[in-house]
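In structure tokens below, several structures.
Since every read-out is calculated from the coordinates, none of them should be taken as a lab result. Computed from a predicted structure; not experimentally measured. Cβ atoms are built from the backbone, for glycine too; each structure is taken alone.
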Structure P
Amino acid sequence: MTGFKRGLKVRLSELKQIIHDLRKRRRFHHALEVSEWMNKKGMCAFTPTDHAVQLDLIGKVHGFVEAENYFNALAEVDKNGKTYGALLHCYVRQRETDKSLSHFERMKEKGLVDSPITYNDIMCLYIRSNETEKVLDVLKEMKKNGVNPDNLSYRMCINSYGDKMDIEGMEKVLSEMERDSNIVMDWNTYAVVANCYIKDKVIDKANNALKKAEKLVAKDGLGYNHLISLHARLGNKEDVLRLWGLQKTACKRQINRDYTTMVKSLVRIEEFEEAEKLLVEWKSSGNVYDFQVPLILIDGYLKNDLSDKAKDLLDNLVQEKKATTPDIWGLVADSFLKKGDVGKSLSCMESAFSLPIEYKDWKLDSNTVYKLLEGFGEKASSIEVEDFVYELRKFVKLDRGMYHTLMKAYINSDKDTGYLCDIMKDDGIEINSKWKISKE
């Protein structure tokens, strides 16, 4: 808030837009700071809507108790459907079932439950507490009380039936939604329906639902991502590629999230050549480099025993001076070790140890360390193992279990354990008398 303290003049509408943008970007602490500053400075008389926003932010940042205190301190005139609803949302978010339901009853007594938003919160509460059968009762209560369900209301009910694998019940709610004159059908609902069909292996109906969703997706990049992912789960290569083409035409540009979804989908259906082409396209897109995009392809290579392709991709990234991580180099090294290729495995770890200093705060997963110590201990020469351990100890503190794993590998491969005993002493690891320094 330093800008405001210096006397920078900002219009009230601009401050409210700042709060809105910060909330959208999930920067709740900063949004709360702005809201509290506005309130404290008395820049305007807070409306119930302003109080509801601040109450919601307090709940997100400090929890429902602080939100409760803020609500209780409000003037009675400010305790309307907006602020009551914001407090209910805080309770639901933290799964406070008893408080949520008692607060909901209080709202009904005061005649403040006149929109689907409040009922949707209660539906969400039951979903989060794994009481999905009660979601449908809430829908019935809404209609009984003359409150029209919105798209989210129907969607949560559809999901509830889907979770129970009750396709007939799901279709009944969907049909009811399609007939509701107050509802404009959306791609998201049909995507949820398709997902339920896929889980229940009703493939034809899943494809039909996706066709309906596609007609409604318009220029929604997130919608295209969902549909592409669902088609990939069905193994529909042509539809995956077709939708990607449509997305590029309909949307101004593709961000990293879009490329991540598409690469993941191509890897899922094992279309590695297409994924490789896409990676080239991504590199030339002008988007900020994000290792998570190529990482998806590397993981796909490893799951399909394509260790050389994984290493080649990592090598290319290093040549392009792009960030990689020791973790992924370790996984590729382990994949080569499983094939008995000690040379390539050691080469991978040399690359990991040679990463620029800014990446060295990344840690090797302990499971990977165990696998590498065991593999190198049994398959590499003593000199190779000693060089590896020397470098590894610069970045990883070897614990007793790791040394034990390496000791067993040494013994099983008839290696001299003298060096190993020395570094264990250096690291303060006592050699257990049960560890026989002879081949078991």
Structure Q
Amino acid sequence: MALRSLFFLCLLVIGAGCSSYSVVSGRAFGGGRFAEIQAGLAVLRGLDFKGEVPVEVQGKEEIRRYFASSLEQEYGDEKLRNMALAYAKLGLYPEALDLKKSLLDFYTVQVAAFYDARAKKLVLPEDLAAGILSGAEEPAGLRTMMGDMVLAHELTHALQDQHFSLEDRLRPSSEDDRTLAFHAVAEGDATVAGFAYLFRGADDKFLELINQTVQDSIRVARSTLTDTPEAVVEELLFQYYGGVSLVSRALRDQGWSGVNLLYSIPPLSTEQILHPEKFFELIDPPTRVGLKGLSGLFRPDWREIENNVLGELMVQVLFRRFVAEAEAQRIAEGWDGDRFVAFQREQETAFVWATVWDSLRDAQEFLRGYSEILGKKYAGSGPRAAYAYAEQRDRRVMVVEGLEKSYIRERIEKIWQEMELKEEKS
């Protein structure tokens, strides 16, 4: 269900602050300080800028329109509505969610700056760029320092794009868990580089401090971003805390060349970021799940509205909505692969979710946990509870919701028999 975009955000909640630069709205700017940051980053990262990076300043409403236009180009209103319907049926989103509005509200308030990989430019909010803290208690030096961090973060994204072609690798797809993992590499790199530029290096002790700072910021964010659905918040925040952890490990082991290597041999799932040992040591690639024969279950009057991979992160978020956090984490840790396909017919939504787990025990734990979710989702629903099916076969568990159970049982065997499992490759 990932909402991958071709713009890269520097979030206020991660500790990015404001700048005291003098700018002109809607026009590119640079100057000696900007050039100094570029030069310092190039040395730090061992990567030269291959071209200019335009910087544009926009007001809050301009930025909202900018994001709205980007969402329209990448998804479109119908796709966003379909995603909201599909993941509300699963239980990740609240009912009747206006996903587009939630995203735009979040971006407008929380974004300190962003790099647009399609337009190849950096965009700063007008109030931040003009020095919104000019009358506050913070000293001007702090304002300049935080402004430098924002620019260093976003200029790192420009470096990534010029050397590793971000635009080609982050378009919306049916492999969103994999794309989210790659996005976390980019955001983790930019966050660590921003701190490292500001403090002139990143030894082991400092990397620990960066990770702790980001984790503290994430805890604050989770307690304050209550108006945005948890699944949306977690997907965005994961790119920072997960990415910083992975990039710190690569930097500690192999220096910045090791970070660069993450772009040619990237993690393939959020699982490999949540558990770095599954990427760096005991390599555990995800299993690709292929579903065939769905037309036997969903007649022609049903139309497909979503087809994607949730991954360990979103499985954990889903379970957290219904069970204790520790239990949700334990169940999700057994994830090995999945495929979620949702359909709509008039006002009805239904889905099939095929999952594969690391072991029989993990599959059993998932089935038990999901049965508990079903009990809570359909408590007091009367006959609607008969519209849910969950079955385990070996390491696989299949879930279908939105169709009558007896109807499902008559037609599910073909889907079981034709399910394809294949180890994911880079």
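Which structure, out of P, Q, was Rg/Rh (Cα atoms, Kirkwood Rh) derived from, given a value of 1.08?
Matching structure: P.
Quick one: helix-only ellipticity at 222 nm (-39500 (n - 2.57) for each DSSP H run of 4 or more, over all residues; to 500) came out at -17000 when computed from one of P, Q, so which one is it?
Going through each structure in turn, the value belongs to Q.
Which one of P, Q has mean count of other Cβ atoms within 10 Å over residues 148-155, as calculated from the coordinates, equal to 25.9?
Source structure: Q.
Follow-up question, since we're still on this one. P, Q: which one has relative contact order in percent (Cα under 8 Å, 6 or more apart), as calculated, at 17?
Q
Let me ask another. From which structure (P, Q) was Cα extents along the principal axes in Å, for residues 188-275 alone calculated, if the value obtained is 33, 28, 18?
Going through each structure in turn, the value belongs to P.
Which of P, Q yields 4.8 for distance in nm of label points 7 Å out along Cα→Cβ at positions 36 and 348, as computed?
P
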